[in-house]
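Multiple structures follow.
Laboratory data are not the source of any read-out in this text; all were calculated from the coordinates shown. Source: prediction; values computed, not measured. Cβ atoms are built from the backbone, for glycine too; each structure is taken alone.
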Structure 1
Amino acid sequence: MMLAARKIWIRTDAMQQIILEQPGSFIQREAPPPAPGASEAVVRIRRVGVCGTDYHAFQGNQPFFNYPRILGHELSAEVASLPANPRGIKPGDRVAVEPYLNCGECHACRNGKSNCCERLRVLGVHMDGGMQTLIAVPLERLHKSKILSLDQLALVEPLSIGAHAVTRSGLREGEDVLVVGAGPIGLAVTQFALAAGGRVRVLEINPARREFVARFKVEILQRPDERLAEIVFDATGNATSMEQSLSRVAHGGRLVFVGLVQKSVGIDDPLFHRREITLLATRNSVDDFPRIIRMIEQGQIDTAPWITHRLSLAEVPIRFPELPRETKCIKAMVELPGGD
């Protein structure tokens, strides 16, 4: 695939957007400021975390995706304007932006599973996201902190994927846990599994990622061993790995597919039945943001090692294509002017 990447210059006196026009091609556009609805706030985007969804969209193989699109769903921001509200959010407050917009009316929403909303829209995927200087978002999707940095607030969303996966697993203190894959989502799973009292091991073939996850003081495997785990989290997004992870689950255990793959995954049915394994899918969470913010504030979750690469909004068209090839890239963070 030919990658279109040209240098751009960002003016500071206009609303700026970086748009993924088609696979492999970003463009810059100036636009008028957003016009918020009655229950919406306008926020100044300060940080945009880059994740696998963004890479897949750039490469043209992200499910449920249409072009052109402004990427960015791992967001921190400063509030520019908003209506009066009972939550005490004011202009100037720093916030994590929850990117999941559910309908509130479908079967899933009515039954307390709004993260499975039948008409779910995600900023940066189904609608334009945060790679722009200003954006209007529903007020209830803002989560403020007086303590956390803009970097930490932008990490709440990827951490929420790991938090929800651990909640879905029903992990109990002292259970043996195997996390397969030490990318950003696997690292999030690892941190919340440790916080829940799991005895965690991590299987990762990439030496740079093994080195990175070692700081969490868990047992690290370069290749599978014979020891089975009561809970296996597969965070690879690789169909072969997901199929093989079934054999690593103990009798009566649980297998959680955290990663998403755009193809069918085969199941060894005799093994599945013989061990009476529970298979769980897990996706985004719309309930965990406040809890995660508190855990970071209290030092229960360490965000310091996460960000390995930084780039400005103006550098996205040039540097973004290189990021997936950076073997030591755990989390790239796009920085917009303002804040710390």
Structure 2
Amino acid sequence: MSKSIRHIPSLDGLRAVSFLLVFISHAGLERYVPGGLGVTIFFFLSGFLITTLLRAEFEKNGAISIRHFWLRRTLRILPPFYLVLAGALLIGLILDPPGTLSPPAVVAQALQYTNYWIIAHGYEGQPSGTGVYWSLAVEEHFYLVFPWLFIALQRLKFSARQQAAILWGLCALVLAWRLVLVFVYHVPIERTYLASDTRVDSILFGCALAVWNNPVLDEMPMDEPRWKFAYVPLAALLLGGCLLVRGDNFRETFRYSLQGVALTVLFIAAIRYHRWRLFAWLNTRVMVYIGLLSYSLYLLHLAVIFGIARALPDMSHLLRGTLSLAISIALAWLIYVWVEKPCARLRRKLSD
């Protein structure tokens, strides 16, 4: 795998932004900080990176090894996932009253269908602080299906533009499905916010960018002034406008689609023009470091926030959030050193 794939400018910073939006929202500022946007960025980034890696593998070898793909994803996702889940479960068994934990709810988390379990039964019965696991279930469902779709697109010899059009078409179908669910069946917000079939388009927008006009793999002509003074400002306005419209019906239908369009433009610019002042901060040491730890941070931060709130209920939101972030970073660093790095070495052996 080429060096350019191993290091993509701004990528760690974008991971950090995704996590920080979620963290700050969970730390008590959910009325002001859009944690849901952080999840959408997380989805988009995953789709873009996974498809970029699949493209690189196919262009190098002329084929995709599904077995190696799933093994790489297993090594990347599951060891920290089950470690944090086991820790939260153990703490819950020790500190929570008997009957607080529900075995079926925990099994749903462990077997990666917790998003649909929550839709049907709610969050009760899960170990404290593991509510974020629903988004990992969406990711896992995507990993099960998308490699087969990508291989089919290559075997049918669709052009890059045609592949992107097919993926955007799937995004349009997901939007249509959300419209039916919201305006015909009047489903609750949890149905459209948590379910894989209604959120996968946020991942597919990233996939579409990866297959055509990929800012890492493709040489695409770009008019820098036009991007700086037109495309990027318009994308930022679109993203901000989506957040200002507060109606549930809009949020659970068009917002995710419009965010996908805006993020497509912003990802291209952040990667290609990472030296602009607008994006340079994404590549600072602090952001790169948080981005490096972002997966474990995402898994464990909510459990830490809840734990600090339980232990120090009178502490101010600012101090509680600061302490929670510091503890989360320390724990995530330990997981990175002792779990993620060894697993990463195994993944690289499968990629070379």
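Brief remarks on what is shown
- For distance in nm of label points 7 Å out along Cα→Cβ at positions 24 and 216 computed as 2.6, the structure of 1, 2 it came from: 2
- Read-out mean count of other Cβ atoms within 10 Å over residues 72-79, computed value 26.0, structure in 1, 2: 1
- Parent structure of the calculated result 0.95, given that FRET efficiency 1/(1 + (r/R0)^6) of positions 64 and 280 (r between Cβ atoms, R0 = 35 Å, to 0.05) is the read-out and 1, 2 the choices: 1
- Structures 1, 2, by distance in nm of label points 7 Å out along Cα→Cβ at positions 32 and 288: label with the highest value: 1
- Structure (1, 2) behind the derived value 18 of relative contact order in percent (Cα under 8 Å, 6 or more apart): 1
- When helix-only ellipticity at 222 nm (-39500 (n - 2.57) for each DSSP H run of 4 or more, over all residues; to 500) is computed for each of 1, 2, the one that comes out at -6000 is 1.
- Comparison of 1, 2 by FRET efficiency 1/(1 + (r/R0)^6) of positions 168 and 248 (r between Cβ atoms, R0 = 30 Å, to 0.05) - largest value held by: 1
- Origin of the value 1.2, where distance in nm of label points 7 Å out along Cα→Cβ at positions 48 and 272 was derived from one of 1, 2: 2
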